[in-house]
Structure I
Amino acid sequence: MKAKVPPIGILEGRLTPSRGRGIQFFPDDNWEQEFEDARTIDLSSIELLIRPKGLREHPLMTKEGRARLGELVKSTGVAIPSVHGFYMPEDQYATDLLDVVRATAEIGAKVILVSFFHEKKLSPAPDATWKRAHELLAPAAATAKDVGVQLGIEAELPAQTLLDFMAQAVTPEAFGVYYDLGNVFACGFPVADEIHLLRDRIVGVHIKDRLPNTDPAVESKTVSLGEGCADFKAAFVALREIGYTRPLIIQGARGEDGDELERNKTYREFIENIWQN
């Protein structure tokens, strides 16, 4: 009997041609159509993408936008399980994240990814960056606990370091780890062991593939699933063993403009095949 595959979704923007905007952006010209496109290629969900620039104009952050998101979920059956957020060590961030938590709860999503990845703003050991992060995250974490939302920490740090960081929070139960397979394999972490260590602290998983990191100062390239160093079979076995049933969110490399639906359909099939075999 084949193993049941968790719901497979995609990061907002990945079904829209880049047209020079890079790998990751909010698709302001196509955001509604992405829900229909996701349904067309049998993806179950879309993870919303928010950034500091234009945050207040994102549909998640307006009353009208949240109403429209609800309509799209209902009409397409494509869910919104999570929000891909960010971290900035600035005073305004505490207010912004608190508002994001409230908006996320209003649309029924359960996880907000807090990314320390690209920004490199969290050190490998407790120091001033940890203290500052906890100060800024605390108001949102307290509210998240009350409204049933979790803050998923994403960083290129070992699993035990992330557990230590969360343990030092005022509201540790509001936190979890958002585990990006491409990032952790690129860093050379023992992924299967980390998954077993984190267990139910894993609140989300990104499906990405990268080349190995050989220079700490340079981020290795994101490549198509199966063309990098990620051992998806080992990771999926470990996720099955811990009983992971939350969504798997595709964050794969882009190709040529216009191939988004076919490429991500192929990614979905790639994930399903490895998970089941």
Structure II
Amino acid sequence: MEINAKPNTRFSGQTALVTGASRGLGREIARRLAQEGASVCVNYVARAAEADSLVGEIRVAGGRAIAVQADVGDPSQVERMTAQVTKELGPVSLLVNNAGVIFRATLETFESAGMERMRQTNVDGLIYVTRAVVPGMKERGYGRIVNLSSIAAHGTSLPGNAFYAATKAAVSMLTRRFAMELGRDGITVNAVAPGFILTDMVRESRTEEEYQGLVRSISERSMVGRAGDPRDVANAVAFLLAPESGFITGQILTVDGGRMDYISHP
């Protein structure tokens, strides 16, 4: 998808930090913010080539971007990343806490190591990155934060996703609490709860036949009759980050095509 970085769009002059942006939802969100004029930090942990390719794409289109390696679950790495972004792009005014991992397990196959890794990235990482950028936002009296939750947190978790859902429920609660704490400082905090989105993550550990069957099944449960595209989520994130969205905070925006399986899975 071609990037068109325009000089006078709604995020011009702002710096965005998007965690976990080398692929999937984070990549599309970073691309969208760059299209609308933001300088973007593409955070990644291990996929340097993918992060660099996105940065190159943004720069070719006339935008500003850097790729910064950091594990958001490590507070020292988060502090280093924040300092680098501020130095090279400017103070962060737009934060998207997108980085996340998933380990599928049932009650019988639960492993504490997998749960700890999910918690460290999905929950602790959100806290560390938010804590790192908030002082600057408070100083300037302006900030927009969007966290990536999931409809799994609402009760639509597919079999094997219960523990992942628990970490995303924590994301939703932290969103509301941080919104309460930061609102008087000119900082809004919201979350987007995606439904089934066609990304690399949903393909992992599934055969092609299993994946296609899941896509068909989810599409049948959606009011709009299809699975989601990463651009659907990027649109919602951009809306909540916009300057004109300053009276919206503490909200969880569900982007799932109207899922109809909140009680059970047929």
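Derivation of every value follows stated rules applied to the coordinates shown; laboratory data play no part. Everything numeric here is computed off the predicted structure, so don't read it as measured data. Cβ atoms are built from the backbone, for glycine too; each structure is taken alone.
Hey, Kirkwood radius over Cα pairs in Å, for residues 55-150 alone derived from one of I, II reads 14.2; which structure? Of the options listed, only I reproduces it.
Mean count of other Cβ atoms within 10 Å over residues 23-30 computed as 25.8: which structure among I, II?
On the way: I: 15.6; II: 25.8.
Computing mean count of other Cβ atoms within 10 Å over residues 23-30 on every structure in I, II gives 25.8 only for II.
Given a computed value of 23.4 for mean count of other Cβ atoms within 10 Å over residues 79-86, which structure among I, II does it belong to?
On the way: I: 23.4; II: 18.1.
Here the read-out was taken from I.
Each of I, II could give distance in nm of label points 7 Å out along Cα→Cβ at positions 31 and 199, but the derived value 1.4 comes from II.
Source structure of the calculated read-out (volume of the Cα convex hull per residue in Å³, for residues 135-206 alone, 80) within I, II: I.
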